[in-house]
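Colleague: Next up: the structures, one after another.
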Structure 1
């Protein structure tokens, strides 16, 4: 059934379809009995799926990655798709339009997406107001970043502003420092700066009555030496964990023609083409660190086996995004059933 719906949706601009789909989900779930039906169709309720990490109890290990619910307007509805957790954002202090359109492209031959959204979002104040409407049905992560126009000496301030305002409303945080679609982000890739950023965020976190877990989201294109630096960074800063991984700038091995890729231009690649690369990063971090910290695995999960491979490689939780678009909400149930079958 979803393949028929997908065929129709894929005839239109992907960004417009995203907002159309969000509206249709909201309307559908407002109809009498539809919430119950969706839970029956997409959710798996089983205590064996629960995962305890850093004081949080995830009802299942399958989450929605950041970027889908940028402005925290969909999470209450998306909870009925069976997710164990949903990550909102990326949120920046001020609202911003992001990069010029078109900026989101399907590469159907590769079951992937290329985007250069540029942290488009309605801003921190809007996100806080939206999160106040949280009905408590699912764990919420807050993915935070800097405004595009912020100068390098203000990067840390942007992250601290977002962290401080969102702290009462989210269950964990993600420092997004690896998005390839935001201008002048080279400083964010510098290990010394990352140490400074994480330290200051940790200090703010420790000043709170209750502390929230903090994750660092890294790129899939890092080499082993850079991954060694990440492992050392986690050990030194005592950050809670890593999300592996963000989108890729690499275009090797794609079925999509060079002409089409040239038409699309730059942007972050997600979906099936980054599956192996993401899994390699997860396995390297887990093995080299001797599983010293939690890892959330994301990148190219389109089947239940893709998710199991991430978990086998060392992921404690997994997230989907592009796979959710290509495979539909039943993917969450398929993954959770596959996990249960191995219990």
Structure 2
């Protein structure tokens, strides 16, 4: 029904407007008696065999929602009804910011992908905390954090630390987003020496709390083997808890979209099916070259249960969806979890 009727109608309209319309619709429906229970009955797969223990956390299943969908933590309680094992909010910055000028979100229908240059649009950490105080404990929450666009390079770490400290009591794990191509002046964030400084600073802050929270690093899919080797060394040196592979890509290789269409869209990060193989290759390289020395969350182009299994077989411990959720609809998570169960049961 979603792909035959609902998606074609939604895809007639501007992607960003559809995003907010869908948010409002889900929130409204979940307020109607029994609707949340209906969603849980339709989409959740509850089985102990699906549980995964990582970073000291127990995930009820390995399929999560990637950052960017619920930037301001306004819908995570409702989204938990759709069967996610974890939900990552953000990217959250110290101050609210509007992001890049619109139009900034584009569908690549023939490629089953999206190009975005949102630019960390969010309401800021104070608003995120206000919303997280309503956490009903249905699902593990990750906090994806970043810097404000206008922050000077010498203050990048201060931005991350500000969000880290404020958000610490309200999320289950953190993700340092250093690989988004849409925020401008982020070259320093790709410098290994700086990453050591950033990670170490967050770890030093982390140990000041009675309960430490896992910290992960989100990397780009465009890194070459030498850069991936640097990531492996970085993880070994800093003992960061894990890696998310990967963010959106700046490449435009092998797209079905015309050159004219891509020129019309302009800059932005590509997500969805176009980066599936690229993301999987990064996961496989990290897992094999490090001898699976650290946990990996795999994201990028997961539009089916087979895509999720491919990521896990490549070395991912957990997976996340975003673009696939938009293209395939809410049944995607159930399909992934059922396939994982079948795989476990042989």
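Each value in this text was obtained by applying a stated rule to the coordinates, not by laboratory testing. As the structure is a prediction and not an experimental result, all values here were calculated from the model. Cβ atoms are built from the backbone, for glycine too; each structure is taken alone.
Colleague: For structures 1, 2, which has the highest computed value of distance in nm of label points 7 Å out along Cα→Cβ at positions 76 and 196?
Modeller: When distance in nm of label points 7 Å out along Cα→Cβ at positions 76 and 196 is calculated for 1, 2, structure 1 comes out on top.
Colleague: Additional query: Name the one structure among 1, 2 that distance in nm of label points 7 Å out along Cα→Cβ at positions 4 and 316 of 4.3 was derived from.
Modeller: It was calculated from structure 1.
Colleague: Given a value of 3.6 for distance in nm of label points 7 Å out along Cα→Cβ at positions 44 and 284, calculated from one of 1, 2, which structure does it belong to?
Modeller: Comparing all candidates, it corresponds to 2.
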